[in-house]
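Student: I've put the structures underneath this note.
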Structure 1
Amino acid sequence: MKVAIVRFPGSNCDADALHALRRDVGVDADYVWQTETSLAGFDAVWVPGGFSYGDYLRCGAMAARAPIMSAVRDFAGRGGLVIGVCNGFQVLCESGLLPGALVRNVKQRFICQDVQLEPATRRGPWMAGVDRTITLPIAHGEGRFVCAPETLKELQDNDQIAFRYASENVNGSTEAIAGVMNAAGNVLGLMPHPERATRDLVGGTDGLLLLQALKMVRTG
């Protein structure tokens, strides 16, 4: 299987994802520049963290309009696995692939620490292997998930909430939401970084529980 790691001007977690996927998860991965228009030959898509386009306008707003995102939307519409992490989560929300928005943390400051996450569902390929509370690092200034009351009800009714902050709602997200999925369950966005928790050397391997979903994809 092969994962496309989409790169925008300002992406800075793309290399983390590439090395974690190749060395620790054991799948192939390659970069795809944001001006490309095709994802042919790839079996999954990773939209990485960073500061795409310098976070001008709104975080992820300009990246959501890059040429490659049309291909990502088509890929997701056909049931392909898509994950957006941190800024990637913002991009997926801005592109309409996920509901809600990410805004400034409630304390108006950048947060960089480990957090405990409680899986809110086992539905869908991304969450199938996450059967316990996990610890992942966060690093964001605009990671507070917000949505309209009717959207929150849809997320709850459709079992689309993937993760909640378990120990502390560090950024003030609605309902302590740390990650959500689309209705089909193949698109996941989350603020914490699973690619930074794939080996004991960097503090833990809980990210592998989530990323093992990539090894379950049938290629071809």
Structure 2
Amino acid sequence: MNPDSKIRYIDFHTHRQCADNDTLAIMNLTAGEDVPADFPENTLFSAGIHPWQLTGDNHEQLQTEFILTSAHPHVVLIGEAGFDHTRGVQGELQYRVFIFQASIAAEMHKPVVIHCVRGWDELLRAYREIKPDRPWIIHGFRGSSSLAASLDDQGFWFSLGREGISAEILKAVSHDRILLETDDSGRSIAEVYRHYAMTAECSEDEAAGLIRKNFNTLFNFRL
């Protein structure tokens, strides 16, 4: 991606196409969805098998669809993928499908966007198994500050939405591994930035500069 001084905001994880010229958005695709034939130039994509998609008899089809979509040059992240103890098929199948995706991400040297609800033990087990050389980013984190600190110590990144930003969380994690997102909230990414700046007690310009720096570090971009 070419440097673009017009970009002020980076929406690291969203389910909507972005029409704002000052925002770079990473739009999430699930297995079976294709990269749109015509999309804004300020859009990149993630692609993965969400644990909610698994029914017990569809994993082979989903894996094939995932491989096809993830090979697209504008798919820069794998996921969201991960673990959810509240919805979808549970147990070893969920783990195997995640390992399948994480292994491909490692082969392609792409970061992974993590969805995790009460599946932290499985996530850490997978992290030890894969030993990734590219970051794993936990999106939409809303856990405790002690859990955040423990995950931060392991080297995880965090993509935070409006509801996940608190003074306690910001004290627990490394700010050079933070990104911001709207997910499916319907909020604007500018609102999330404003809340981050207020909570971190910095200016909005400083917040924008930090997230841009982190994004460039993650992808080795010069945005």
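Student: Quick check on the output: 0.90 is FRET efficiency 1/(1 + (r/R0)^6) of positions 109 and 165 (r between Cβ atoms, R0 = 25 Å, to 0.05), derived from one of 1, 2. Which one produced it? Intermediate values should be presented prior to the final figure.
Tutor: Numbers: 1: 0.90; 2: 0.25.
Structure of origin is 1.
Student: Related question: A value of 49, 43, 30 was derived for Cα extents along the principal axes in Å; which structure in 1, 2 was it taken from?
Tutor: So the calculation was done on 2.
Student: Work out which structure the value 22, 21, 10 belongs to, where semi-axes √(5λ) of the Cα gyration tensor in Å, for residues 45-132 alone was derived from one of 1, 2. Don't skip to the end; give the middle numbers.
Tutor: Numbers: 1: 22, 21, 10; 2: 19, 15, 11.
The read-out comes from structure 1.
Student: Turning to a different aspect of this structure: Starting from the value -5000: which structure in 1, 2 was helix-only ellipticity at 222 nm (-39500 (n - 2.57) for each DSSP H run of 4 or more, over all residues; to 500) calculated from? The partial results should precede the final answer.
Tutor: Numbers: 1: -5000; 2: -11500.
Derived from 1, not from the others.
Student: Among the shown structures 1, 2, from which was the value 3.0 of distance in nm of label points 7 Å out along Cα→Cβ at positions 53 and 181 calculated?
Tutor: 1
Laboratory data are not the source of any read-out in this text; all were calculated from the coordinates shown. Everything quoted here is computed from the prediction, not taken from an experiment. Cβ atoms are built from the backbone, for glycine too; each structure is taken alone.
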